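Once you scroll down, you'll see the structures, which are given as structure tokens.
No value in this document is a laboratory result; all are computed from the given coordinates. Computed from a predicted model, the values in this text were never measured in an experiment. Cβ atoms are built from the backbone, for glycine too; each structure is taken alone.
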Structure 1
Amino acid sequence: MNYHWDWLFFFNETDDGLKYYDWILSGLGWTTFVSLSSLAVALVLGSVIGVMRTTPNRWLVRIGDIYVDFYRNIPLIVQLFIWFFVVPELVPEKLGLWMKQDLPEYVTAIAGLGVYTAARIAEQVKAGINALSRGQRNAGLALGFTEWQTYRYVRLPMAYRIVLPALTSEAMNIFKNSAVTYSVGILELYFQYKQIIEKTSQVLEITIVVTAAYFMLAFVMNRLLAFIEARTRVPGLIVGGKGGK
């Protein structure tokens with residue numbers, strides 16, 4: 001293999017006066033920002049949808065089911081294009097013009113990635129709630145809680161602990177899925193990866209560095225949530241644990 005290795009090219013100056021490692025750091029920052037923001041959106045929206053799908057109200061269950069079926073069965077990149085190109089055409093003209101001209105691209109990316117991941121988290125939250133015994137809900141109602149208060153104070157805190165390993169996987173995946181947001185103009189890590197290859201043709205070096213960067217982001221999230229899981233573990237109610245329900 002006749003390949004010329006050159007790790008020092010990262011310190012070469014680019015057309016905009018920066019160095020290639022600056023592009024990498026900038027892309028890493030955008031990847032982290034978009035991923036964590038999308039994760040926050042996904043956790044809130046996914047929890048709401050997950051709760052809706054476990055209520056006695058059939059209409060709420062149907063709305064939640066439609067949401068999950070819709071967003072889980074359309075590729076993420078298509079959803080981003082819908083948010084970026086289609087939604088501005090469906091809203092009132094002035095709002096659509098503002099979305100096309102003034103709305104930052106990262107808002108579209110966060111919305112698209114967030115609602116996509118929310119559908120997956122909703123499944124996890126629903127599974128966690130359904131894994132709880134009916135006695136917990138009945139005990140909450142017997143104490144005078146409303147239906148929604150039983151979710152807030154009894155069922156959801158326990159459900160999150162049960163599904164935390166699955167939520168860890170979703171949190172790790174969101175960093176990897178963020179690579180798709182380059183398609184709507186986000187200068188994240190994958191965008192910088194492609195741009196550096198086009199400028200330098202140093203494919204192996206940049207591939208190794210970017211791979212290590214994605215691994216680092218996912219690994220840090222994994223360790224953080226593993227720590228939280230260990231601190232909040234409820235014996236017998238953790239998926240994959242030794243105890244049964």
Structure 2
Amino acid sequence: MATFTLVPGADGRAWFWHRLVPELRARGHAVVTMDLPDEDSAGLEEFAQTVVAAVEQCADLTGPLVLVAQSLAGFSAPLVCGRLPVPVAELVLLNAMVPVPGESAGQWWEHTGQAGARSAYAAATGRGPDPEFDLRTDFFHDVPDEVTEEAFSAGGSAPPAALFAQPWPLTRWPDVPTRFLQGREDRFFPLEFQRRIVRERLGLEVEGIPGGHLAALSRPRELAAALLRPWPAP
């Protein structure tokens with residue numbers, strides 16, 4: 001059995017994982033979640049410290065530690081590796097942004113060509129080129145209605161501005177086994193776009209999984225199964 005440390009993306013709330021947590025616990029695994037800072041001055045270091053503190057406060061670190069990073073957490077989660085009380089056995093990037101040294105999260109969009117990839121995918125799937133961004137359409141299109149309404153009724157705030165301005169401080173990717181899971185129906189970071197970025201930046205192949213950008217909310221059972229599957233041999 002393992003301890004899964006789940007780091008949310010731009011939403012920043014432990015709530016994001018509330019449908020996945022029982023799936024993992026039902027299979028005998030321990031789970032650590034956390035709310036990330038929402039102060040506008042909070043940056044990558046504050047996010048990393050929050051994740052480390054959540055793990056340190058866990059009374060039951062069971063088996064190997066698996067660090068799961070959703071979307072924007074691709075910038076902060078790698079900073080956590082090497083700081084935890086137990087080694088990270090595996091870093092799992094989920095629909096994630098993959099930075100290169102010195103790149104800020106604000107620069108990532110233009111550097112990777114995300115806008116063009118999103119537009120091309122929208123046109124290919126019948127929504128027309130360059131549709132206006134809409135949270136419900138881009139992120140929640142496959143999330144159950146009741147979960148979507150719960151998410152919107154809770155409000156929430158935008159990620160801290162500092163998070164997008166700071167250059168990624170590592171000089172290389174951490175020396176930790178890394179997997180990349182990507183939703184096949186992700187409208188925001190399309191699958192083929194992510195395949196290209198992940199090959200170029202990490203030299204890894206992407207594993208496609210069911211669901212869109214918020215697979216933890218839309219397909220928690222399938223996501224749990226993917227997290228627990230052995231990584232396919234090259």
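Of note:
- Computed 0.25 for FRET efficiency 1/(1 + (r/R0)^6) of positions 121 and 209 (r between Cβ atoms, R0 = 25 Å, to 0.05) - originating structure among 1, 2: 1
- Read-out mean count of other Cβ atoms within 10 Å over residues 113-120, computed value 23.1, structure in 1, 2: 1
- Looking at distance in nm of label points 7 Å out along Cα→Cβ at positions 17 and 217 over structures 1, 2, structure 1 comes out largest.
- Among 1, 2, which structure scores highest (criterion: mean count of other Cβ atoms within 10 Å over residues 161-168): 1
- Here Rg and Dmax of the Cα atoms in Å was derived from just one of the structures 1, 2, and that gives 21.8, 75; the source is 1.
- With helix-only ellipticity at 222 nm (-39500 (n - 2.57) for each DSSP H run of 4 or more, over all residues; to 500) derived as -23000, matching label from 1, 2: 1
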